[in-house]
Structure formats: C-alpha cells, structure tokens
Structure I
Amino acid sequence: MLFLFIAGASASGKTEVANKVVEILNENKIKTATLSMDHYYKSQQERGGVIEINFDIPEACNWELLENQLKMLSEGQIINRPTYCFLAKDRLPTTQTINPKDVQVVVVEGILALHNVTNLNLVNKLAIFVETNSYRSILARRKERDQQFRATSPEETAARERKTVGPAFFRYIAPSKANADLTVTNNDSDVVVNEQLPINSGVKNGIEKAAEEIIDKIRETHAQLFPAAKIATI
C-alpha cells in the first residue's frame, strides 16, 4: 500500500490535483481511498467547547486519530474515517468505512498534510507539495470557495487571511515544502487575477499538468502498482 500525501496552501488547487490523480489511478485499475485532513479537525468537545478556531495551525488537528488510522490501514485493519462539517463547525456522528483490502493507494490531502509526514512510520509513502505562482490568485479563489461552501463572506475571508491564514501559511505550510519528495506547480491558478472574476475552467490545465507529474513520480518509484500495459493518462 502506498500512502500519497498532498499539501499546499488553502485554495492552491491541491484538492483538485488530488482528485485528478485519483481519477487517473482508477482508470489504471488502481484502487484508491482519500483521507481529507479536513475531516481530522478536532471536534468541539476535543477543543473544550470552543466554536471559532484557527483551522490553519497544527493544533487544530487531531493528529493522534489521523496517525492511528494510517497505522491501522498499513496493518490491514478497517477504519472508520471521521466526518467534519464546516457549516456545523463540528465533527458529525457519521463516518466512512475504509477497508484496506480494497485499497492500493491512500491519498492524504490537506494544507498540513506534510507537516508531520517525516515522523510517520510508514514503509511506502510519497510526499507532494502543490504551489502556485501567485498568492493573490489563491486569495481570490479562497474568497469564492468559502462563500459557496463554508458560508463565509468575502470580507470575512479577507479578514481571516490577514489575521490567521496568511501568517499560518508562512509559519507552517510553506516550510513543510521541505518535506516533499516532489513539488508541482498549478500555474493556471494565475488566471484568476481579478478578484471580481469567478474561478474559471482555465485552472483545469494546471491541475492536469500537476497530476501528470505526480503520476510520473508514482510510476517511477512504485512501478509495481501499474499494469504492464501503457499507463492511461489524461
């Protein structure tokens, strides 16, 4: 089993890149499971009843739960992955069952996915960092995403960027790039330079290119995963 860790700034396109990688792997008959680190944020109970927290720092995550479940998967044990809801601002009682017998590649995706990756005792792991050429475009995409999926206004997102997100990126997320086995660039995030413009389909090309680089790296380091026939790409 290969554990593939994919990190990057919030709204850098890392989730889309991870999804595209999963799509390509599945097309090659390679079974996958995705663990978004969003689901491993501490519950309100675990954070002492505090509702509003800084999601961009390591202390927001339940690392023990994540690491235990990764260990269980590596040992062939079934896990019940938690479910975190940003609208409810809490972990939900529902879980997702993942059986390692049905999985060849586990994708762990999140802004802090590489924060502790070097300390994980996993035999097969590959660390990827997704970056962009424009931090401004990341903020524009984050405003739209948060408004659509997290019930947060653009003004609130901008304020959070100044107070917590930006400082956390430069303190925790950017330095974790040093833990990466491969860094890929989502160039097309630069398409969104006007904050009044919606996220457009131009981002797709950058995502596809980044995913192809990751697939090439997996094929280079874990060729046994792929069938003898030519690998399917995008």
Structure II
Amino acid sequence: MKNHPRLLELFWQFASKLEELHTLYLDSVVGYSILHERLNSHQEAVRAVLGDHEYATKEFQDTCSIVYKNLSSRDFTPVSMSPVMKQGEMRERVEDDGRNTLLLGNQCLVSAYAYWEEYLRVEIGKAIGVLSQEAKAADEEARKILNVHVKSDLWGDIRYIRNSLVHNNGVANSEVSKCKLIKWFSPGQLIELNHERMRSIFLAMGQYRNELHTMSLPPPRKLRIPPASIERDVQRLAPLSAPHVKR
C-alpha cells in the first residue's frame, strides 16, 4: 500500500535538492562570466596604457601572469599551489562553455545521480510498499526489486553517463549506446556537458520531480450516480422541503 504522505515528503526533499544543485550551477556559471568580463577589462586597461607598443596585444597578454587580486577586491591564494596563473589559461577556464563549466556540469550530474541511487530511489521503494523500511541501497535483493518497481529512463541514462565520467575518465563507454533519452554521445567520444545540455538535464529532472508529485496524490474517488429509483424518490420528496412563501 502506498504511503502518500511520505511520497509527498520525498517530492519536497527532491525539489529542494534539485534547486540546490541548479542554483549552485547557475551561481558558478554567472561567476565565471563575471571573471571573464573582468579579465577582458583588465587587459583592455593595460593595452590602453601601452598604446601602440608591440606587447599591446591580447595574444601577448594571454601569456602573462595574473593573480585573483587583480580581478577581485579579495586575495584568494590556493593552499600549496601557486596563485599565479597565465591569463590565457584562465580565459579558457572561465569563458562561455569553458573548462570550468564543463567540469561543473560533470560534477552536478554525478551528485544528482548519487542522491537518486543512494537515497531517493530506495525511499520511493519503501513508500510504495515494495521494500521493507530496513532496506538499504547496497542490498542486492533491494536493487533487484528496485530494478522492477522503481525505474526511470532518465535516471538510467544519467547512470550510463555517470559511469563513463567516474570510471572511464570522462570518455563515453559502450553503455551510452543504451541511452533512451540522452543520445548526445557515442562510445569513445569525450563527454562534454555544456550549458545548453545541462539546461536540458535540469529540465528533465524537474519533470521527474513533477512525476513524483503525481505519485504522491491519492487516487481520486469514483463518482457514484444514484439509481433511477432513488432519483425519483428525491424528486417526489423535494416539494415537501421547499420553503413556504407567503402571498
């Protein structure tokens, strides 16, 4: 028997987790964009000072070093690492769909799948009554039951992509050929989750959130239409209960 209140609770938990991941992603991407703009402004200011000098080119500046303090009011110094960076290397990281955005997409996808596989899927199984309350994600028998009763094409595809990221150094393995919805990659291809692709994934996870809400709703009660004999009795008795009107 389904535990509808628990399913509703899981809906809200997943909605919160999804918002947490989505805002982390967007906050970071916006931050990369701001850094990119500040780097360009920094280089333009230097070129304005140099004038017609032979070094007053973006190409040369990209070979020069920079520290975070040049782009921020705060001085961020990585522990046990040099805080000095090549400007060109920094540009490659923070430009639109640069290395940082691609890495962030990978991390968000892996994190989302971990939440599904280690928590949400198991709790759904308990809430719909196919798993005992003591079941754990690592239980082999529980996984067999979940593979039958708590399935999702979306999460199945995310699993295949996640396995390539975690176990194959980001190169798509043969499992990606099984994807039913996310058909962006072929075996041997480098997995790159750019901003547009991550937008599609977040929208798809939002749709699954809505499906979970639908699961939480109890089945509607059937409308009972009274037999004809009862309807005639109601019509016959209706005038007796009508209000008396003075003339």
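No value in this document is a laboratory result; all are computed from the given coordinates. The model shown is predicted, which means the values in this text are computed figures rather than measured ones. Cβ atoms are built from the backbone, for glycine too; each structure is taken alone.
A few comments on the model shown:
- With FRET efficiency 1/(1 + (r/R0)^6) of positions 25 and 225 (r between Cβ atoms, R0 = 35 Å, to 0.05) derived as 1.00, matching label from I, II: I
- Entry that produces -18500 once helix-only ellipticity at 222 nm (-39500 (n - 2.57) for each DSSP H run of 4 or more, over all residues; to 500) is calculated, selected from I, II: II
- At a computed 120 (volume of the Cα convex hull per residue in Å³), which of I, II: I
- Structure responsible for 30, with relative contact order in percent (Cα under 8 Å, 6 or more apart) calculated and labels I, II on offer: I
- Structure responsible for 12.8, with mean count of other Cβ atoms within 10 Å over residues 49-56 calculated and labels I, II on offer: I
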